[in-house]
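Asker: In structure tokens below, several structures.
Read the figures in this text as sums done on the coordinates, not as results from a lab. This structure is a prediction, so every number in the text was calculated from the model and none was measured. Cβ atoms are built from the backbone, for glycine too; each structure is taken alone.
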Structure 1
Amino acid sequence: MTNFSDEQNRCIDILTEELPILRARLRISQAELSRGVGISRQTYSLIETKKQRMTWVTYMAMIAFFGSYSKTRKELISLGLIDDVGK
């Protein structure tokens with residue numbers, strides 16, 4: 001297991017828990033999301049079902065992906081995973 005900081009682990013845990021909800025909000029398939037973040041659908045499925053822990057690079061790619069849509073950006077802000085720069 002990669003040695004992440006406590007804060008990185010906390011963020012990864014929160015995002016992993018919310019992945020099915022975020023994906024459903026965008027009404028996209030696992031394949032569409034995985035293409036958007038640059039991982040295989042199989043890897044994404046393992047992450048979403050908590051059978052594999054995402055890397056920090058994958059976490060950042062998912063934050064960028066979900067942060068680019070207003071529907072999911074609000075959720076990331078409310079979870080404390082990104083800042084609301086509009087304030």
Structure 2
Amino acid sequence: MQGVEKSAKLSKEIRMHVRNEIGPVFQPDVIQFADALPKTRSGKIMRRILKAIAAGTEIGNVTTLADPSVVDALLEERKKMDIEIPK
């Protein structure tokens with residue numbers, strides 16, 4: 001993200017904001033920062049790919065992506081997080 005430092009402090013602030021504004025049951029367990037999201041050539045965000053990365057399941061077809069390297073970057077960042085992926 002441009003102009004924003006990815007940090008544990010920011011992650012905690014986001015979690016607390018969600019908790020206070022929406023409710024404790026909606027507070028995310030994990031926040032993964034990303035410089036880009038997987039989008040189709042027409043600009044639609046591929047939510048199924050984000051869900052697959054979060055769940056640790058098969059990603060599937062990525063041929064419609066404008067920039068397939070975004071998926072690799074997200075997967076690498078997920079591995080660095082060293083958290084247990086729920087099944």
Structure 3
Amino acid sequence: MRTAIFGGAMKDYKKINNTADFGKMIRDKRKKLGYTQQYLCDVTGISTSFISDLENGKETAELGKAIFLANMLGLDVGLMERG
């Protein structure tokens with residue numbers, strides 16, 4: 001974990017280097033909340049196959065759906081300039 005200032009507050013964040021890292025964060029947060037893939041499907045209308053593909057790091061997952069799902073799990077997705 002790293003720490004940075006977001007919106008004036010110090011927050012921890014994890015650097016995402018690839019789709020597998022992103023998927024792992026989604027899976028870990030889902031499990032931490034006690035949600036099943038089926039529950040997320042029921043609440044969001046996103047298919048369980050998409051959620052599974054995303055959690056397994058499938059590179060062709062739709063970015064919009066991926067960001068929406070992360071936000072639904074309470075995760076913010078952002079970009080930060082290096083350097």
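Asker: For distance in nm of label points 7 Å out along Cα→Cβ at positions 29 and 61, which of 1, 2, 3 scores largest?
Answerer: 2
Asker: A follow-up question, please. In terms of volume of the Cα convex hull per residue in Å³, which of structures 1, 2, 3 is highest?
Answerer: Structure 2 comes out on top.
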